[in-house]
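Structures follow.
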Structure 1
Amino acid sequence: MKLKTALLTVVTALSALSPTALGAMPPAEAWEIGPNIRGRNYSVGMPTHPTATRERGLSFEFPQRGEIDALTTSVGPLTGAREITLQYRIDAAPGARFVSSETPDQTATISLYIQQNGDNWTAKGRYASYRWYVPARAVVPLSPGTHKVRVRLDEIWTNVRGLPNTADPQGYTSALNDTGRIGIAFGTSSARSHGVYTTGPARFTLLSFDIK
């Protein structure tokens, strides 16, 4: 009962938010490969930005040496937004495998997170609720092909410490009201943005990214 009540609090808070204008998918140059924290880029051996494609999307080559942690872009507040949808394609050479940099025995995945302005990356105190990650059902194993993922903002997202928004509705709402970045994370289900590499040539292409 407490869980349902807390979730209702989050949903009610989201419903009360006034709508905000949300534009089209940002161009390739508006996305960064990182994250870059205090001068250190955690996506080792990667370019700073992805490459624009003829399909009006963007792409990058998965590293075979180094790792890709996240692809992020600046956004305004997600006040009034209901869901995020991304569509992407992965092309890979036969036999190429996707490997988690930190835990190679776990399945390499792609997922989403939102980050509040002013995050200091310590995950301590109030900063534990400055980044929020999608529900487990929206964490997708990396595999060749075209994929589409849709996640609603009134679902149960979790913060850096694994606390659900039902347990910290105020922190979650604050992050939505003051969103600074959205990230596409590469890692595992337990370490969402801790890096992935491949054992053979492989390319990631972001086809569309919609917030509504």
Structure 2
Amino acid sequence: MRDQARQMRSGGASIKEIARRLQRPQSTISLWCRDVVLTPDQRAALDRRSHDPLYPGRVLGALKWRQMGLDRRAAARRSAEAEWPRLRLDPEFMFGLALYIGEGDKVGDGVCGVTNCDPGVIRAAISFLVRLGAPLENLRVQVHVHHADSVQPAMTYWGSVTGFPSCQFTRPIIAVTRASQRTKGNIQPFGTCKVRFSSVDAKQRLVRWMELALAPVG
């Protein structure tokens, strides 16, 4: 088998490929073939294959990671289902869930976020996101305003509302609207605020809770 491994290596096979075909540890194959010298062309071919998305090893790796992701999401949803009988009787949790159903992000695989112009809603959203498992320091805030001149006042205002330092604020969004063009009264002088954090597990649990809460009775 050692001779076979060395012959395969001389033909330009990778250590990983030889180990898979001979069903031996890569460390063993590497030891057997340590003095086998590859030609520059063979090394170049191995390098190309290692970066080729269609190469079987990369395909298998991609499929493995995809399945791991699917399994992780399924586990999060099962966890949500197990918690639901208790949580549905918790008024504070159900209030937060209803708020999220109305104002929260529904798209995005791993982003949990709520957008609103009411400071009370934003404070309640922060409490709910923390309950989902978000550390306060991991929450991020994004301000959406209608005019560039409003950015700094809005950042200051929402900083006081959330209590978060400037380092937790992401780049603001400036949208030109009729309000910014003064064709109607500006009813949102400080724009809107979005609080969010990223967690695939939390988003999957949240999605399942929303499905359970909105499911027809009976």
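Computed over structures 1, 2, relative contact order in percent (Cα under 8 Å, 6 or more apart) reaches its largest value in 1.
Among candidates 1, 2, the computation of mean count of other Cβ atoms within 10 Å over residues 42-49 that gave 13.2 used structure 2.
When helix-only ellipticity at 222 nm (-39500 (n - 2.57) for each DSSP H run of 4 or more, over all residues; to 500) is computed for each of 1, 2, which one produces -3500? Derived from the structure labelled 1.
Ranked by distance in nm of label points 7 Å out along Cα→Cβ at positions 122 and 146, structures 1, 2 are led by 1, which has the greatest value. Using the calculated result 232 for volume of the Cα convex hull per residue in Å³, pick out the matching structure from 1, 2. The correct label is 2.
FYI, it's all coordinate maths here, none of it is from the lab. Not measured: the values here are computed from a predicted model. Cβ atoms are built from the backbone, for glycine too; each structure is taken alone.
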